[in-house]
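Listed next: structures, encoded as structure tokens.
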Structure P
Amino acid sequence: MLTKVATITSKGQITIPKEVRQALQVREKDQLLFMVEGNQAVIIPLKQRPLTELLGALPATRPYPGMDAIREEIHKELGERIARGEG
């Protein structure tokens, strides 16, 4: 178990010790989730990931029709809304 001490500044800020940052693999602009359980705080890193890492994370519910088909569908729906006076 890694144990380090950090001091709270007058503005309520702390510096996360280097060893802790390395152990959690966090870096600048990563976010941390703080959860308070009784008199203890649990810190969970929420690391930023590039969108390319999420590619394929969810199953496709239907095949991708392509940009032209999507644009055509949107134009058709927009035209119908305008014709009904909703646009």
Structure Q
Amino acid sequence: MKKLTNLEKDALREVGYIGAGHATKALSEMIGQTIDVSIPVAETISLAELPKTVGGKETIVTGVYLPITGDIKGSVLIIWQEAIRKKVKA
């Protein structure tokens, strides 16, 4: 597994922040409430490390898995932890 350079992590954070900003604005308009967003974290971890990273095997999260195909192959997993989902529902 390739580790990301700091420049690559910064680029992913920026893309994530822009995407989160657009999604947050759309969701806010749909539900008629203000939604706060924080700067996303970009890390390279193995799937085996995922439960520990999100707080343990029993931690409830929501995720979107995006396979990447073409010249560059890989995948992206976007995770929202339960506390964030509760805040959005309020």
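Which of the displayed structures (P, Q) returns the greatest value of relative contact order in percent (Cα under 8 Å, 6 or more apart) on calculation? Present the calculation step by step, with values, prior to reporting the outcome.
Values: P: 14; Q: 21.
Answer by largest value of relative contact order in percent (Cα under 8 Å, 6 or more apart): Q.
When mean projected area of the Cα convex hull in nm² is calculated for each of the structures P, Q, the largest result comes from P.
I have -13500 for helix-only ellipticity at 222 nm (-39500 (n - 2.57) for each DSSP H run of 4 or more, over all residues; to 500), calculated from one of the structures P, Q. Which structure is it? Could you put the intermediate results ahead of the total?
Details: P: -8500; Q: -13500.
Value -13500 for helix-only ellipticity at 222 nm (-39500 (n - 2.57) for each DSSP H run of 4 or more, over all residues; to 500) corresponds to Q out of P, Q.
Each value in this text was obtained by applying a stated rule to the coordinates, not by laboratory testing. Remember, predicted model here, so these are calculated numbers, not experimental data.
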